[in-house]
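A.B. asks: What follows is a set of structures for review.
Derivation of every value follows stated rules applied to the coordinates shown; laboratory data play no part. Just so we're clear, the structure is a prediction, and the values are computed from it rather than from any experiment. Cβ atoms are built from the backbone, for glycine too; each structure is taken alone.
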Structure 1
Amino acid sequence: MTLPTTTTETAQPAVSTVEELIPRLAELQKTLGLSDNSFGARYKAFVGSSKTWKKLKEGTWRGHVSEHRILPKLQKMMAYLEAAQSFNSEEFIQTPFVKRMNANFERLLGSEKDRRCLICLAPEGVGKSWWSSSAVAEDPTRRIYLRISHAWREKPFHISRAMSEKLGAPIEKNPAKQMETLIQALRARPETIFLIDEGHNGGVALLKMMKDLIDETSVRFVYCAFPTEFDAVRSTSVGSMAEARQLFRRCIRPIFDDYRDGIGARDIAAFLKGSGFPASNELETVAATLAPKLARNQNLSTLADAVEEARIDAEEREGNPTLQAVVEGCNALCSTYGERRSANAAH
């Protein structure tokens, strides 16, 4: 088992006609338990209106909407809804990190005025993307996951376009027009929450954009980033520090960076228990032993891989996975990661 990076980055479905999409969307509508009016109103960013959605379902939409305009919107809507439905809550483990993020998120939801950004700084494998997937799955109509690409660093146009695409808003050729379109789309959806993953990749441009959008709309942000990378963004220049401070004044305080140095024994123990290993003194000892090693080697991601390997080995032996097998798996994986880092440093 591996910790998912996210379930909300699912590729768009390979369909070529509106007629192929409508039955699938209607089935998801049924799953959500929404009437045509409610479904159309909730997803008006994609379908335009409840009236249009009814015409699409009835097959009387031709002449009312343009196929080349509505098809890409329906494709995005399909990917958005299917991704939200695909999160497996049964495999989601309530680690201490998850509980802390839930508590901070509740503070964000209850915050007033312009305190509408939650910053989480933690290294890879702690569970930022995993938690984000669960948060989106709880309310996919108002919460949107967006992973920031390296290619978007200091490129506000790329970031605003990506946000607009997630909202189902029009894509513009002019950067200023795109930002205005994004603002109008967010004003039309005042309860939108963007869960930003790998935010450090956006550089100072993303910090400025988040601050401006908080000023101009009712949007809320969860900004997740690697602490070392985020520190590098803040120290780039005096100007970037000023921009960061402007955003900080709009954030839930203090910044959540308790996991800056990686996971601890309590998270490891919770993950092992959630993975089916019974609570015991041995489990607590294993968790304490593995904590410093995993904190240096991809945290829960490595532990999840070791648990999966232990399960596969147990199935071949027709037995049950053991904590010793997990420890051996972690040692082997950490050794491999260490060798890779050493090799990369040498080059």
Structure 2
Amino acid sequence: MAIDTNVYTKSQYRVGIAEEGAALGTPITTQSSFKELELLDVPQPDWSGRITETRKRNDGKRVLSNTDIYQILTGGVYTVQIPVLLTDLTADLLLYGVMQDLVSEAATTPYLKEFECDGSTTGDNSGVPYKLYTINGYDPATDESWQMTSCVLKTLQITGDPGSNGGRASAVATFWTGYVPVTTGLTVTPASWTAPGRDWYEFQLLNTKTLGGSDLVLGSFDFTWENNAERIGHDASGNPQQYHMSDFSFSGSIVAKYDANTKDAIQTFQLNPEDGSAETNIIVQWGDGTADGTLQFDINAIYSEPPNKDFGQSMGVMLNLPFIGVDDGTNEAVVVKIANAVDRAW
């Protein structure tokens, strides 16, 4: 028999996401609705959430049989972890997907959008999250592309480091769904998708870096959102009847130069958060706060671990500041603003 001569390369594999409507389980099929993500690696659906059991039956055999292994795909949960470069044409989609709390979108360009995690954040729109996505994974082999329907962006990690990806901010987006991924019979055409664009968020061009209102010399940052999405119930087809997000959290760390503006962090860490005096404001921002190109993270932080000095850097002593975001009734755990000159009609 002759071998198959097809050879595929990593760069041929592509991923796009499209916003769904309000109803669970209705995938987007119009290819022009998809926005392509700029991949740092090729993602694949994780099938470990399927329902399976291996149990040796009393069948007279001492060796495992195929009939001893039970598997059903419906009724489980599935994830896909997508590492990307952050661009201004995709960042707002990812942030809305994980935060599920849109404060506003301006009616005119550059369509400034504001998201927040605060005491009123629920993510619940009558049993369905405010923002769900269909994900298309393009595979160049015939009939091998995949689709995941009604996905919640469960976890989002955004990092900025001048020594990684040319200083461009990156993200790892973990999408989650209660619907079985589709792997056959799909029409997936990346040529019809909206390209991710080339407007990145370069660490070297950060406009504002402050801690408690004082300017920072920032070495890197790492922010993580989690909404703890879960499925509820099973309809007659084994699909979820509802989604629920039980708890929203925001955490992270910054690395900054140890100097007069950061040296007192250890004293702040020692304060009792319950007394309301241990909070510190952290702002990391591109742009001026309103114009196109703005991406601002405004954090009400409590240090979650003792500030840790790093003596191993030739540039000088750096300070690692791990934190969690908290809502105190006045300040939100985290507020994110982004202006990208795209009207999402949110």
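A.B. asks: Using the calculated result 1.2 for distance in nm of label points 7 Å out along Cα→Cβ at positions 283 and 331, pick out the matching structure from 1, 2.
C.D. replies: Derived from the structure labelled 2.
A.B. asks: Assuming 2, 9, 18, 21, 22, 16, 8, 2, 1 is P(r) over Cα pairs in 5 Å bins from 0, in percent, for residues 75-210 alone as calculated from a single structure, say which of 1, 2 it is.
C.D. replies: Structure of origin is 1.
A.B. asks: So, one more: Looking at structures 1, 2, which one was FRET efficiency 1/(1 + (r/R0)^6) of positions 139 and 179 (r between Cβ atoms, R0 = 25 Å, to 0.05) calculated from, given that it came out as 0.45?
C.D. replies: Among 1, 2, the structure yielding 0.45 for FRET efficiency 1/(1 + (r/R0)^6) of positions 139 and 179 (r between Cβ atoms, R0 = 25 Å, to 0.05) is 1.
A.B. asks: Of the structures labelled 1, 2, which one yields -1000 when helix-only ellipticity at 222 nm (-39500 (n - 2.57) for each DSSP H run of 4 or more, over all residues; to 500) is computed from its coordinates?
C.D. replies: Answer for the origin of the read-out: 2.
A.B. asks: Moving to a separate point now. Given 16.0 as the derived value for mean count of other Cβ atoms within 10 Å over residues 99-106, which of the supplied structures 1, 2 does it correspond to?
C.D. replies: This value belongs to structure 1.
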